[in-house]
1. With helix-only ellipticity at 222 nm (-39500 (n - 2.57) for each DSSP H run of 4 or more, over all residues; to 500) coming out at -14000, pick the structure among 1, 2 it was computed from.
2. Work out distance in nm of label points 7 Å out along Cα→Cβ at positions 68 and 148 for each of structures 1, 2, then name the structure with the largest result.
3. Comparing structures 1, 2 by mean count of other Cβ atoms within 10 Å over residues 108-115, which one has the largest value?
4. Among the shown structures 1, 2, from which was the value 0.94 of Rg/Rh (Cα atoms, Kirkwood Rh) calculated?
5. Could you tell me which structure in 1, 2 was used to calculate distance in nm of label points 7 Å out along Cα→Cβ at positions 44 and 276 as 1.6?
6. Suppose Cα Rg over 2.2 N^0.38 Å, for residues 100-243 alone works out to 1.95; of 1, 2, which structure was it derived from?
7. 1, 2: which one has relative contact order in percent (Cα under 8 Å, 6 or more apart), as calculated, at 29?
8. Distance in nm of label points 7 Å out along Cα→Cβ at positions 156 and 268 computed as 2.2: which structure among 1, 2?
Structure 1
Amino acid sequence: MKRLSRGATLAMVVVAFVLGVKAQQPLVKAVGPIGITVSDMDRALDFYTRVLHFMPISDEEFSGENYEHLKGVFGLRMRVARMQLGEEQIELTEFLAPRGRPVPADSRSNDHWFQHIAIIVRDMDAAYAWLRQNKVQFGSSGPQTLPGWNKNAGGIRAFYFRDPDNHVLEILWFPEDKGLARWHRPGSDLFLGIDHTAIVVSDTEASLRFYRDLLGMRVAGESENYGTEQEHLNNVFGAHLRITSLRAASGPGIELLDYLAPRDGRTAPADMHANDLAYWETELLTGSAERQSRLKAVNAVSSGEQDVNWNKERAREFIFKDPDGHALALLSAKE
């Protein structure tokens with residue numbers, strides 16, 4: 001089952017999250033498409049296909065009671081487009097009704113609602129020149145090369161920029177001794193795929209109890225990043241981050257960005273809904289029959305598991321939030 005997923009919201013049924021529950025079998029089998037809410041689908045499709053070379057896969061509209069209970073948005077009608085780059089997918093969702101709020105103009109990379117996708121490039125200089133040619137809005141002052149003293153991140157090159165809705169995106173280049181082997185395969189494509197989605201968290205240990213212990217993801221790497229290169233990449237003066245990479249058996253990773261400094265990042269608004277443009281959603285695929293009992297004590301967006309039909313594929317979906325308010329959609333094949 002390769003697809004399924006969409007932007008979500010909050011019917012926010014807060015049921016205290018039980019920390020420290022160790023999963024016997026991983027609840028999450030794969031990380032699926034990363035969902036991004038957009039204000040103008042045609043404009044977004046043009047940007048992601050023409051500028052970033054994503055390939056369109058599907059473009060559908062959804063409405064009805066199941067989707068309202070899933071997303072926590074009454075009276076919704078949404079247009080959902082799925083796109084692929086390399087082996088990874090994103091899903092863009094435009095709420096035709098009701099319309100949500102724009103990304104706050106003063107959003108910073110250390111605010112807790114921050115999320116981005118890291119797109120791997122074959123050649124950083126060529127990719128940066130192409131983005132400049134297409135007049136993207138800068139998120140960083142320019143491409144940054146992380147310093148050699150940083151054993152786990154030294155030599156990596158990165159640049160933040162923004163899409164037409166002010167979502168932050170990243171292009172990333174790995175030296176030969178870093179990154180997945182497939183990012184180093186010979187070829188001609190400039191944009192290769194999505195390595196991970198990064199989220200800001202307030203407490204790495206709390207997030208590990210959630211993603212590792214409850215959901216069953218594994219820690220794939222750790223790093224502590226600071227210095228002028230990191231400051232100029234994130235555009236946050238004094239940025240000092242603890243970074244933890246998590247992976248499931250397949251799909252892009254989830255990277256935890258814990259700002260040790262500065263500690264002035266704002267918490268995600270309690271009233272953020274799926275139709276607000278600052279709302280992202282990460283799809284998690286599961287085959288576990290224990291999913292309902294495992295997730296009975298999370299911060300729920302959906303009123304319960306809902307029957308959905310994404311791209312003619314029937315599934316059960318439930319949307320909930322992590323300790324910092326990032327939305328996750330758990331999908332399983334219809335039983």
Structure 2
Amino acid sequence: METLISLLADKGMVMALQKGIPTLKHMVTNLYSRPDNVWCSKRLLGHILQCEVDSYLQPPCTNHLPIVTIIDIPQEHTSVQPSPNFREVDWEAFWERLKVHLEDVPLPARISTSEALQQAALNLTTVIQEMIQEKVKLNKPCPHSKRWRNGKLHQLRKRLNQLSRVCMKQRSVSNHPCHEKRKTVASDYREAIIKAKHQHWVDFLEEVADHDLWTANGYLKELTGDRGKTHIPTLKIRSEGGFTREVNTNEEKAEIFSNVFFPSKPAQTSVPEEYQYPVPMPNPPLISKAQLHQQIDRLSLYKASSPDSIPNIVLQKSADVLEDYLLNIIQTVRFLLSFLFPFVLLSSPVITL
């Protein structure tokens with residue numbers, strides 16, 4: 001202690017937190033004490049606007065009271081742009097308004113020109129964008145917000161903060177009912193956090209697509225290295241003489257895979273004379289509504305949207321309302337592709353939204 005006091009005196013440190021303010025409440029005895037202090041230099045003391053204990057910000061499962069220190073130091077802040085909250089949308093009201101807006105769009109009809117195709121796609125895109133602006137609320141994310149937080153946690157946290165302030169004012173009255181209420185709300189808040197985290201993880205696993213399995217596996221297992229090269233087993237290569245050798249380094253493995261999957265270009269590349277080509281396959285059948293819904297159901301719901309700001313969740317939730325318009329546009333695109341590139345033989349239609 002004497003060493004600490006000597007260091008504070010040598011460095012000219014002063015205490016920024018006013019004396020007599022409790023900074024800890026013991027979980028067993030419920031007694032207040034002051035083990036925490038805030039020290040700063042005399043030069044910095046003039047820039048401190050506020051330094052005080054705020055029980056309003058005390059998180060659950062803690063006994064130390066938070067100390068809020070505000071220092072007047074200008075700095076640049078990154079502005080967070082509000083984004084649509086597609087997780088809390090009243091889809092029934094969305095569909096009703098979408099049906100009304102679609103009445104102003106021409107009904108699906110045969111599209112014969114490129115200009116008509118572009119106009120049909122633009123009309124549908126504009127209607128969906130207007131519906132998103134009208135029916136989807138904007139959220140203002142905090143830089144420290146968590147993905148698993150929801151409205152219930154926000155209400156519990158707000159209630160806990162209110163009780164914390166009341167308990168701080170009534171800290172001298174040990175039998176005041178606010179202390180018991182705060183314990184109950186704090187317990188509910190802790191359980192709600194655990195359930196929200198678990199439910200968020202379950203929802204993520206249920207919505208994960210094929211190309212996201214590697215990401216989910218990375219969350220489950222803390223792999224070391226580059227998650228690929230270091231986990232390729234030892235390869236056994238047989239040479240032309242019949243001898244077998246083992247390959248262990250990543251560089252040699254990469255070279256072997258490159259030679260196997262990307263062989264060198266053959267010397268003869270021209271088509272022989274009078275070559276008999278196989279009989280061309282017939283054009284694939286028209287894309288059906290069942291195929292359209294099958295592809296839409298495979299989309300990842302909350303992936304980042306394309307430049308038109310229409311996420312996959314809107315297409316999936318509104319597929320029944322938009323199916324005639326989408327099917328008309330997609331069938332036209334398929335017809336144009338088969339007309340412009342007749343050498344591409346498609347055994348089955350593939351839809352990409």
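Please treat every number below as a calculation from the coordinates, not as lab data. Keep in mind the model is a prediction, meaning the values are calculated, not measured. Cβ atoms are built from the backbone, for glycine too; each structure is taken alone.
1. Working through the options, I get structure 2.
2. By distance in nm of label points 7 Å out along Cα→Cβ at positions 68 and 148, the leading structure of 1, 2 is 1.
3. When mean count of other Cβ atoms within 10 Å over residues 108-115 is computed for each of 1, 2, structure 1 gives the biggest number.
4. Structure of origin is 1.
5. Label of the originating structure: 1.
6. 2
7. 1
8. Value 2.2 for distance in nm of label points 7 Å out along Cα→Cβ at positions 156 and 268 corresponds to 1 out of 1, 2.
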